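Asker: For reference, the structures are reproduced in the following blocks.
What follows is calculated from the coordinates using simple rules that are stated; it is not laboratory data. Since the structure is predicted, the reported quantities are computational estimates derived from the model, not experimental observations. Cβ atoms are built from the backbone, for glycine too; each structure is taken alone.
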Structure I
Amino acid sequence: MSLSKFYPLEELKAKIESERRQNKKIALANGGFDLIHIGHIRYLQAAKRTAGILVVALNSDNSLKKLKGRTIIPEQGRIRLISSFECVDYVTIFDDDRVNRVLLTLKPDFHCKGSDYTVDTVPERETVNSYGGEIAIVGGAKIRSTSWILEEIRSSGHKKAV
């Protein structure tokens, strides 16, 4: 599997500017995606439906460890996994706690967040508003999370997750 959808942020900026010149709308989804489950797939597919181009910004290993206290799949593996989804057009990595720098660099038309948020609770709301973007809550009701899956594995007596 190739990494043909992966670009460092500055290179991705040029790609997105080219897509925009072709009148394509851009959506951005972000997250750790450290154990892929059905909720992630629903989120990404719904995010793709909001625009012609879907960019996924992945938390780096360092960022994910700070936020969640763990990484299950190293970032290179997560890049490969997310890149394999047909609905994903581009993938980038960010090392910050929040995706604000990616948003300000790419200025996507839509910042897509899962249904565990509302438009008013999206942490990057002010950033999106600052450049005139829209927040889209996508993916349907939250029925799964990596943390929930890990807890199920722990409580069932398994010693090792995946």
Structure II
Amino acid sequence: MSGKMMKLDDLLEHQLQDLYSAENQIIEALPLMQEKASNPQLKKAFEMHLEQTRQQKERLEKVAELLDIKIKGEKCKAMEGIIKEAQSFLKEDASPEVMDAGLIAEAQRVEHYEIAGYGTARHYAEELGHKEAAQLLGQTLEEEKSTDEKLNKLAIERVNVKAE
């Protein structure tokens, strides 16, 4: 975001731009993660998350429209770094079980970043009285938390045990 950030509105716009870029990067990265997964439940989880991420991107576009702001053009450097780490891991010579466990760890890093971002953006929207935008951001926040919980459960119940 070029220019000074003088008001909470400016910071909210910055957060939304960051999240929009992050979602776009995730949409690009998930198919490769799905391809590298060997556990059928993990493959399905990545497939479902890809569809959910596309919906979240559309939801961000609706929030931007509601607030009359432009969210395209910025690059989320943090997500870029998280995805580079994941791509580096994908090149490791690992057993299928260890690869699956590592993929879950990488995916949870993504989720935790998104949980922080959406929580912050929702709070700013609430603070500024943007009720519908806050509700939409809150919906995505809950989805991100749910995805993280599902990944954690899959790791604990199936994948990590097989990687031992």
Structure III
Amino acid sequence: MRRHRQSGFSLIELLIVVAIILIIAAIAIPNLLKSKMAANEASATATVRMLNNAEVMFAATYSSGYSDGFNRLGPPTGGQQPDSNNADLVDPVLSGRTGTGNNTSFMKGGYIFSYQAAGTNTTFGSIAAYQISADPQARGSSGQRSFFTNEPLVIRANGTTTATANDLPM
């Protein structure tokens, strides 16, 4: 009597393949998370740089000092021309006009961006100083470093807590 040999994989062979896949995943997933954090940090620094440029353009265009919040930097509505209330220097997300923001803060790419008019006279038209900070929504997950900038246009970073004017420049 002849036995027919069945072809296919044995249980041991399948378990070895699954173990190899799990080992590869264990190596790849942490690198993927680090790459995502690095991308979020790069996006945050680019956004801070763009907001700095918008503030400088705002002050130069309207001879009014810096803006009193993100919303003045955004686009006009209803076909209006740009003015000091709607300067059209940044998109609606960066002006805090979407569901994730307001005049002084917004969220983008795992970071929370905050604006503060600084100085003794913070009445619009007389704002001589400002501060912008970007902090990760979940430090160690959406980003590691916090960023800070103000009117000298130097971006500063801190990897453990909220960045300030006293931190090292990037």
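Asker: Who wins on distance in nm of label points 7 Å out along Cα→Cβ at positions 8 and 88 among I, II, III, i.e. which is largest?
Answerer: Across I, II, III, distance in nm of label points 7 Å out along Cα→Cβ at positions 8 and 88 peaks for III.
Asker: A follow-up question, please. Name the one structure among I, II, III that percent of Cα pairs over 27 Å apart of 20 was derived from.
Answerer: I
Asker: Comparing structures I, II, III by distance in nm of label points 7 Å out along Cα→Cβ at positions 48 and 112, which one has the largest value? Don't skip to the end; give the middle numbers.
Answerer: On the way: I: 0.8; II: 2.2; III: 1.6.
The structure with the largest value is II.
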